[in-house]
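Nothing in this text is a laboratory measurement; each read-out follows from the coordinates by a stated rule. What you see is a predicted model; the values in this text were computed from it and never measured. Cβ atoms are built from the backbone, for glycine too; each structure is taken alone.
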Structure I
Amino acid sequence: MTLGTSGDTQQHPFQHWWQLRGEWVEEPNQRRGGESGVQRLQRQDAVWYAKRQVGHLYRSLLHPRGRPTVLRERKALRALDALGVAVPQLIYCGVERDPQQGWRGLLVTAALDGFADIEGWYADGGRQACGEARHAQLLQQIGATLARMHLGRWQHGCLYAKHVFVRLDGDAPQVALLDLEKSRRRLSRVRAARHDLRQLRRHSPWSDADWQQLLQGYRQVFAGGANGLG
């Protein structure tokens, strides 16, 4: 069984994409009973990232026997894009069942040109370079971005600071979210919000004052989602 999605899917089957090779940026590791890693694919005029997985499945009430994780991430990428949340452009997603290895999955996305993960941005002196007023705008934009996701009942599921990417070379700070393979839609907006915000608070470098700036931006979009969180 082979599933794919992109403008090139009909011209290039799964094997074409699977055979593309590049530099490992995340070495293959064992998790979820399978293997997962990420390669950088240098194209003539672009950079892509290919998440390659073998036997890497998630289970749910709809899929108790397991389903390739890349399909869940594809769904999340499309949903967040429709909500106005910046995410990497989806180039290709496909899965194939191999007789020996079981499910193989491939998710190819475009690089976020001009963006940097916020941990790296801080390490490179981004806060000092932009100044405190601009930094406050950035934190508020991060909050507003998360609020738009949660209003759609989407939960990131693995919301660490390293998955928040930022760009500050324009009039307004830009924010994008990465690594959506654990993302899912919740029945409750508030539950999605509380899970992600609590997780981000634990795994972020922000002071209490910084966190209040983020929540200020969040509440301007989704006032009820941050109740009791600061």
Structure II
Amino acid sequence: KNYGRAVYECLRGGLDFTKDDENVNSQPFMRWRDRFLFVAEALFKSQAETGEIKGHYLNATAGTCEEMMKRAVFARELGVPIIMHDYLTGGFTANTSLAFYCRDNGLLLHIHRAMHAVIDRQRNHGIHFRVLAKALRMSGGDHIHAGTVVGKLEGEREVTLGFVDLLRDDYIEKDRSRGIYFTQDWVSMPGVFPVASGGIHVWHMPALTEIFGDDSILQFGGGTLGHPWGNAPGAVANRV
């Protein structure tokens, strides 16, 4: 219930979306069904009061595909517009199944990349995030965390923009400075919005919009909840 209240305050203050942390799943202190219900209530209340469309990334990641789909179906029945999946911990096959379900049922699918650092920071036998990002675009999803350049999850600017190009554009020219070693033509395959999230706040906004442009999603978690006046003022600060 307190979680739902925090979601309401943030959405009422002016955020478009809020999200479950990747670690928030279905623990004894907050079972997934209860969380979905309280969040949906917060969502609809904030929509009624602001006249704006609001959303919350409900984490549908689960231990089995069947349980994951059950959570996705429940979210759709509640009327929420978006759910979330950890595509590396859940696996590509599970993610593709969920992506098809979301597309067929009018749900957006936010993709979190939890566990990526174990894979893409191992230079000897890992898989670069550039490859993981391309795999996600083929598997399916509407937006995915892609680094921030600024904030706590800093990455090299040009390399991060290479991820963004591969996720978002239809045709990408070879550009070694961005880590793109051959021309990539995605033809008609849908793009994916890059998400900047992690240690960013309102003072990073000019840099983030300059780096990522309009077709991106900026997530200010601690940058909202950490406001000294509370959640709603934190949301107002980011909105303004």
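Taking 1.8 as the value of distance in nm of label points 7 Å out along Cα→Cβ at positions 14 and 206 derived from one of the structures shown (I, II), identify that structure. Clearly, the read-out refers to II. Taking mean count of other Cβ atoms within 10 Å over residues 102-109 as the criterion, the top-ranked structure out of I, II is I, with the highest value. If helix-only ellipticity at 222 nm (-39500 (n - 2.57) for each DSSP H run of 4 or more, over all residues; to 500) computes to -10000, which of I, II did it come from? Considering all the candidates, the number was obtained from I. Which of I, II yields 2.8 for distance in nm of label points 7 Å out along Cα→Cβ at positions 30 and 126, as computed? This figure was derived from II.
Where is distance in nm of label points 7 Å out along Cα→Cβ at positions 22 and 142 largest, in which of I, II?
Max of distance in nm of label points 7 Å out along Cα→Cβ at positions 22 and 142: I.
From which structure (I, II) was distance in nm of label points 7 Å out along Cα→Cβ at positions 190 and 222 calculated, if the value obtained is 1.3? So the calculation was done on I.
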